[in-house]
Structure P
Amino acid sequence: MKENYVIGIDFGTDSVRALVVNADTGAQVGTAVEEYPRWKQGKYCDAGISQFRQHPLDYLESLESAVRGALDQAPEGVRQNVRGISVDTTGSTPVAVDRAGTPLALLPEFADNPNGMFVLWKDHTANEEAGEINRLAHRYDIDFTKYVGGIYSSEWFWAKILHTLRADEAVRRQAFSWVEHCDWISAELTGITDPLTLKRSRCAAGHKALWHQEFEGLPPNAFFKELDPLLDGLRERLFTTTETSDQPMGTISKEWAAKLRIPEEVVIGVGAFDAHMGAVGALIEPYSLCKVIGTSTCDMLVAPNEEVGHLLIKGICGQVDGSIVPGMLGMEAGQSAFGDIYAWFSRIVIEPVRALLGDAEAAELSRKLIPYLAEQASGLPVTPNDIIAVDWLNGRRTPDAKHTLKGGLLGLNLASDSARIFKALVEATAYGSKAIVERFRNEGVPIHQVIAIGGVAKKSAFVMQTLADVLDMPIKVAASEQACALGAAMFAAVAAGVHDTLQEAQEAMSSGFDAVYQPREAQSAVYRQLYQKYLEAGNYIENEFLQKAHLQFT
């Protein structure tokens, strides 16, 4: 009997991962990870102004290397039996393209222009434009932000487009349309990148681009023209319809089939964002909150449309029919920084060591530091007088997006050592997660369990136990090291016709769970008190400290 194999490709912030899976048994027969070389060198980014750009060549080169590496690991004969490929990416990560759908940075005159590159999800250069979108939408006849929590974010499609058009006249002249990373890379694999005809992801369009069936697609041109005449006419060069990720984008091009040495009949599925496909790989079910925990978090929730479709949930990152599981309402929330906060604290410690003692000593410290701090912090008691940290070091995504906010540490004294500060930062990320859970519940959406995937979930028992204690809920950790790529592989199996439904693909290909963290009542009781202090501290930073600082220093 002929075996069927599919490939899930997961484009993360720092690297791309490819996973080859037997679509009939779920056996994972090959995997490889490739870092983005230009991104690793820090090119085209400026953290001081929250500019984070990625070159399309990083995606193309790393994709080819990762897929070929994963297939090289697989047993003989697998290549000839690959049936489908699906891709997930970070988002919103759009790029300006020319009439042929080529990202501008692939043209010689834009090769080193960051504005012709993909604007990474965590780029916050469009804070001002996001504010303008919100102000116009909230006074318009129809509030076009009502299905994205009532607040449009600088991390999303339209804000990034408007900022780039304002900032760069050359891009403004050359850009015919704009395409999300998950749409462009899937279309690139088919060789058909015409921005007027390529299929657009329901996930990306609904959560980040204000697409909704009620609006007959995107908001009208009149809305965007009033926002800024630079947007006049762009809507007609974008899209009206969208597709869920169980649908095919097309068939692989001869060029890519030859590069990857796989059959020319391989089906390419419609793409989606990493967290959404990761939730599928982690077996999300109605009213289960799936937390994708890495540098940031994305929190996924699905529910039957007939039960919650009438709700307009305030302050989240969108509610979209079919964005996660076809036929169900997909809801998204998340935190702008999670693991990034631990990495920030690590850099504060390590960089002086690097400057004073050299790279070798710094590298050794970097390898040991976070595990050491986690071990020390896990032995500390949880008391009502502990340090309180606020986790907005990269702004706040949910609830109520506001990326101009700042983090903070309160309650320091001369006994506040590195382990205690690290413990407070971990607790702050957990409090941020609790604020999301509380928002869903207050808006009428119950949460029955928590599922965790991602690097932090797999690597740090201390973080996960703290999270369980703060949420006062059990947390199941998906077994797969590559849940996002596995979810993409499941979608590929459906798009290619190996399985008829996504549920069938999940049942056949799932890896299950390998850890459960139970809340500890004594710690949870104290955290309920500390969480209230966290809310008070955040309220002070947002509504008093930052406003007074702005008045004093501007």
Structure Q
Amino acid sequence: MKTYVIGLDYGSDSVRAVLIDTQNGAELASEVFWYPKWKEQKYCNAGINQFRQHPLDHIEGLEHTIKSVLSQSHVLPESVVSICIDTTGSSPLPVTKEGTPLALVDSFQENPNALMILWKDHTAVKEANEINELSRSWGGEDYTKYEGGIYSSEWFWAKILHVTREDKAVKEAAYTWMEHCDYMTYMLVDNQDLASFKRSRCAAGHKAMWHESWGGLPDKAFLSQLDPYLADLRDNLYDETYTSDEVAGNLNQKWADKLGLTTNTVIAVGTFDAHSGAVGAKVNRHALVRVMGTSTCDIMVADQEVIGSNCVKGICGQVDGSVIPGMIGLEAGQSAFGDVLAWFKNVLDWPIDNLVMKSSILSEEQKEKLKEEIEANFIRTLAEQAEQIPLEEAVPIALDWVNGRRTPDANQELKAAFTGISLGTKAPHIFKALVNAICFGSKMIVDRFESEGVKIDTVIGIGGVARKSPFIMQTLANVLNMPIKVAESDQAPALGAAIYAAVAAGIYDNVVEASKVMGSDFEAEYFPQANYVKTYANFMKDYKKLGEFVEESIKSKEYEHQI
């Protein structure tokens, strides 16, 4: 009997499932589910960087997508040997002692603090700063040293500390907290004991300051100085963590019945989307895999003897086995990539939404057709006109920090800025400036890895931006002065999750072997254009100067505020 695996990939806006043939990595079926509650943005407030998601979106999405790929493919239920789930992160949610998300308890269903705190939620900046200050001053272990030396407001402990300080009811009702990838895996498995459930090494190591050298999570003595609640919470969390080639359990009867599968289906330990995406793109030594979507995650792997006890400064962690078991996984990234361009589009959409679409001259049918036409052509037309702007024509310099800076050196209080705007500056000029900015931000990450002794020979792009925007990819190749390959798969993170699933099911002995057979091929390669490289290097100097000015200005304002 042929065997198949399912990779389930939870992104910021949707979840997608792929059904993969374990013999060759062929995709038999795929399905996408867009989160209905998230689309309404009812639990979000962009003005204070609050972004929350309801777990019902994720639960409904899991059922819909898996049923769909099974229906499309007509494979036998018993031939689906394993499922692995990857998600965004750090995206923790509170759960009860029975393992139920607090958001599914009647009195908490509409409480944003009881929902999943999405990775891009930056409401915990103050708490992250407290963690960083205490880590350097308390006299014990610096628990941030394997997390790049700076703890971020995007991560586990800061978010929990913020929410529980803000909402006493949530604090008292939450027995424990789980990363999104852990909860979705837990929901499916037959082992419903929270104490022995296998938590993700990837999530714990990169976002929760877990490390083997200090016995797991930070010590209670450290956590209690932040808040006694965190020290108590530690008792209801975990000590051990597991890589995603391991079995978390078998599919439980409830979900086997719902999905039309059998309880023989193995559920692999959960992981994060960028890390599984790197596996789907056949990551190996000296390759930087850029998962390019609303934000970016930049993933590398290195041999333990190369990294040793060295701490790579300013990144999002170095974790043994977070990508490929037996190797150190290194993570960096930008808090906004596609979101930078989406922000600009939203600005330009204002007169369309508020004037054109409310016009009494046009019929409702005309408005709908016009809106569809604009949506289909908006970014493409901007990109085409931006690409035609000659190198010698003045283009503003922009910063890409519309959602703060993830790496190098996390600082979510930073803001974006422009310089060099004149009366001759038009929308395509600003668009080009923003494309340059996200590429300059990428260059800062590459430079940091290399300055810390992590060699990069190859850059691989995956995700929607990589596949759909030749203009951005060519600009990136020119800025990095490196060739960039683009993975063929539309669903590299889901494919990577499927690869983990195949190893957990025993189809392959290890992740490297499985990814060679099942991983994505490459559909395009962009090479640096010599006549552009020098010009972009000069623009990069201006980007750095603007960044230094903005960062120093914000620091000065913070100092004045403290006085």
Structure R
Amino acid sequence: MESSAHTVAELVAARWGDQRPGLWCGERVLTQHEFAAGAAARAALLADLLPPGAPPHVGVLLDNTEEFPLWLGAAALAGAAVAGINPTRRGSELARDIRHTDCPLLVTDRAHLPLLAGLELPWGSPSARGAGRAAVMILMTDDEEYGTLLAPYSGAVPDPSRAAPADRLLLYFTSGSTGAPKAAICSQGRLAAAGQALVRQFGLRADDVHYLCMPLFHGNAVIAGWAPALAAGAGVALRRRFSASGFLADVRRYRATYFTYVGRAIQYVLATEERADDRDNPLRLGFGTEAGAVDAAAFERRFGVRLVEGYGSSEGGAAIQWAPGTPKGAVGPAGPGLVVLDPATGRECPPAVFDSAGRLLNGEEAIGELVNRAPNPFEGYWRNPAAEAERRRGGAYWTGDLFCRDAEGYLYFAGRTDDRIRVDGENLAAAMIENILARYEGAVAVAVYGVPDPVTGDQVMVAVAGSFEPAGFAEFLAAQPDLGTKMAPRFVRVVQRMPVTATNKIHRALLRREGYVCADPVWWRPPGETSYRRLTTEDAEGPLAVAKDPSVVVRRQGLEPRTR
């Protein structure tokens, strides 16, 4: 039965009295009723713990344990907001995230306690509630005191009347690839609407089980995984941290029918050893982003599961849904208000023109930033008016993502604005090049980015995880009909494992920063040549002029002296 709730608090309260299994975490199973009761108890505790006048914010520094969704539910019932704290952040950066989101309460556990040691924050304890507004109280979910504090509230009943649709519910950080991470705001109404929309879009049911292996401190798992499960009355199975080798075993164990993904998670699952019974699984659908057409097709062939690739800005300001008839390589049709603009002039870019092989012929003028001129649910950033103004310009929402749009109105993803590659005055789409290079048989994962070149502006570089054979790679490139001459990588970095962020997105900022002077083996194609050879010290200090001291290059960047 489709929900018509206006707040997440209403969705949580609707689980009261439902004795079906609702939350799996390892060996632990909570019924839907136990989840609602646990959320109600924590909401009542939260109401007593929050200092008067302090922002009703709760920092949650946890892996995907049962406590995370319980505190999401608690915050919803209490009219409070959860700030998901990224456990891969360290030192002053971690302290900054906690301080920036104004959290008087931090929920964590013993595994994460060492991360807090030495941070310059005024720590307090829930047992000493008069510590003052400035103190950050630490609540340890696996500490004896936690059970003692919760016990008086064990009879609490979920009451959604304290929450309104406009109440903040999430403060979730963006990746922070271009400076300090920004805490995007998501309200109760927006999250409830998103969950219910996905239920309608995918026909999700109460007997489904949503497998959440992406981190809950990130918007993807909460908005695309937890919220629709709550709206449908479906069960939720948690994986503490993503594991490619444990993926299929978990799916079978929990009888999972739906999962979400982001970044390179699909590539890692595909890199596991194939088995004859891979298609023997209960999954119906995977929903996410950045898998790519090649990997999505391989996943369906191997596991018999359709992946739906969508696009949505993390902040909620723009979204694209695939529709029947969408051309190969396109994300979907442009909805009302979605346009591709030249960031320099603000004018709409001309339609993309492709040749019969699928090559983009006019990237230099067709690639621009995706902008939403229609009303949208972007709710701003917490205490960051400058970043908010950058998104909201001229009454429109600027996504920070590069696209091109064909004459029929279909949109093609070209990368983040940071991924812009301009070779000899021509704009190249990093995402499109990646989709082509993903066909290379030896590649487990690929990442395309630009490196500076004093003559051409940029050169294309690719990081390849997996096996790499230079002659075979050159032959592969020559055989791709949709690979333009300027799109062929000048440099190939061979990595054991692709560097990723905490949300399994490729760490492109790191790759760009290191360029071709890095610790991994790098192969390159000198100007005018079609074959690749190993980058050497002489190449680096001569044609490429990356360093003056060859001993530093050899010692720090792992380049090999050329043999004569």
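Comparing distance in nm of label points 7 Å out along Cα→Cβ at positions 41 and 433 across P, Q, R, which is largest?
Working: P: 3.7; Q: 2.3; R: 5.5.
Largest value of distance in nm of label points 7 Å out along Cα→Cβ at positions 41 and 433: R.
Of the structures P, Q, R, report the one carrying the highest value of mean count of other Cβ atoms within 10 Å over residues 17-24.
Numbers: P: 25.4; Q: 21.4; R: 16.8.
Between P, Q, R, the highest calculated value is found for P.
Could you tell me which structure in P, Q, R was used to calculate FRET efficiency 1/(1 + (r/R0)^6) of positions 441 and 497 (r between Cβ atoms, R0 = 30 Å, to 0.05) as 0.15?
Label of the originating structure: P.
All of the numbers you see were taken from the coordinates with simple rules; none came from a lab. Everything numeric in this text was worked out from a predicted model, so none of it was measured. Cβ atoms are built from the backbone, for glycine too; each structure is taken alone.
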